[in-house]
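Before anything else, here is the set of structures, which you'll find just below.
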Structure 1
Amino acid sequence: MDDIKRKYVIPGDVITSGPYRAEDNVHLFGDKIIATTVGISEIYDSGVRVIPLTGIYIPRIDDFVIGKVKSHTSLSWEVDINSCYPGILPAQDVFGRDFNPKTHELTSRLKTGDLIACRIANFDRSRDPLITIGDRDLGKIEDGELVKISPSKVPRLIGKRGSMIQTIENATKAMITIGQNGYIVVSAENPDGLLKALDAIKMVEEQAHVPNLTERIQEMLGSKSE
């Protein structure tokens with residue numbers, strides 16, 4: 001059973017009181033923890049947060065995100081990261097310190113429509129966020145289907161200690177890469193497994209507020225233990 005306590009809240013609602021840690025979208029007033037947005041409150045371990053029902057992705061430094069290349073100049077690529085801000089990937093990040101715009105053609109590495117796994121390298125709202133693919137496990141994503149969900153639903157898709165995404169991957173044999181920006185890439189050798197994984201992700205987004213969602217997903221995938 002799910003040991004996280006959830007309920008629908010609006011701004012100003014008192015979620016709980018006591019020795020809890022105030023986390024996302026809540027405010028500590030005296031000993032009371034109050035919601036600051038419309039969403040689903042979660043009380044777990046020693047923390048309290050609210051998962052917004054709507055919202056856009058606001059970049060944060062070191063966030064892991066999935067992006068889709070939109071265009072390029074001679075010095076950088078512009079990348080859709082599911083935000084009101086486009087991500088900027090400098091050519092030097094890809095080609096290295098020896099990059100020369102006169103001799104290096106950016107489309108030899110990344111073309112419009114390519115998907116990349118990247119991190120937010122720098123962002124201060126005064127300019128578009130810089131992204132990087134220079135770290136391990138980052139770079140061009142060679143195959144898979146792109147799925148978009150609300151960034152606020154990403155924690156629910158991952159689940160506590162990764163329980164939800166492990167349930168989906170184990171039942172469908174799919175590989176699922178989740179960006180904190182709400183972009184997800186799903187790949188599977190079996191077409192039926194791919195479709196089941198996509199259906200499960202859609203179900204999580206639509207029913208993120210529903211209790212015992214992991215059990216519902218298991219039933220839908222036919223992986224629930226007898």
Structure 2
Amino acid sequence: MNLDFTQFVPNIPYILQGILVTLKFVSVSAIVGFVLGTILALFKIGRVKILSWIADAYTSVFRGTPLILQLLLFYHATPQLTGYDISAFEAGVLSFGLNSAAYISEIIRAGIRAVDTGQNEAAAALGIPYRPMMKDIILPQAMKNILPALMNEFITLTKESAIVSVIGVFDIMRRSQIVAAEKFKYFEPLLIAGVIYYLLVMILTLAGKMVERRMSRSD
């Protein structure tokens with residue numbers, strides 16, 4: 001085995017700079033996914049059939065096609081179809097945010113359905129309109145139930161964000177690939193990237209458990 005990690009030590013700061021790019025990308029994508037996913041979930045459980053159908057169709061398309069295909073379509077097809085020269089970061093946020101929304105909508109929908117129906121009946125008996133009931137009573141309870149699933153989706157998003165390296169986003173993976181190409185050695189820099197991703201996931205996992213414990217104490 002011809003391994004030499006010492007020659008990659010000077011490149012570690014360069015690879016570490018990708019953490020900020022990755023976290024920025026994941027955070028923006030997660031916000032887009034959560035906001036749109038919440039809207040889709042409300043459409044699915046609502047009484048307007050056309051909105052429910054649209055939400056179901058949206059989920060079916062984004063869950064039924066590969067994420068990398070969606071990423072490449074946004075990046076390469078947007079300029080062709082609209083004339084807008086979309087950046088790699090924008091294409092990544094759109095594809096990951098819209099894809100994540102499909103999964104988050106199902107998580108939130110299941111969380112809302114899990115709330116005791118007595119809450120709806122009590123709100124109706126008190127004359128509370130549907131929108132305030134969902135915003136102030138149902139959704140807060142649902143969020144407590146689905147927090148672990150949402151955290152898992154965020155962790156998955158963090159790991160899958162490495163895919164954006166294929167369109168040139170200078171994240172952790174892209175930087176490790178550049179270092180590998182410069183030195184014609186791939187195992188060491190890719191292993192360094194793997195360790196960084198693993199540590200990020202472990203930190204996010206611990207943060208999620210802390211939030212869970214805090215919310216459970218507030219019950």
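When helix-only ellipticity at 222 nm (-39500 (n - 2.57) for each DSSP H run of 4 or more, over all residues; to 500) is computed across structures 1, 2, the figure -24500 traces back to 2.
When distance in nm of label points 7 Å out along Cα→Cβ at positions 113 and 153 is computed for each of 1, 2, the one that comes out at 1.5 is 2.
Calculated for structures 1, 2, relative contact order in percent (Cα under 8 Å, 6 or more apart) is largest in 2. Cα Rg over 2.2 N^0.38 Å was computed and gave 1.23; which structure, 1, 2, did it come from? Structure of origin is 2.
Bear in mind that the values in this text are calculations on the coordinates, not laboratory data. What you see is a predicted model; the values in this text were computed from it and never measured. Cβ atoms are built from the backbone, for glycine too; each structure is taken alone.
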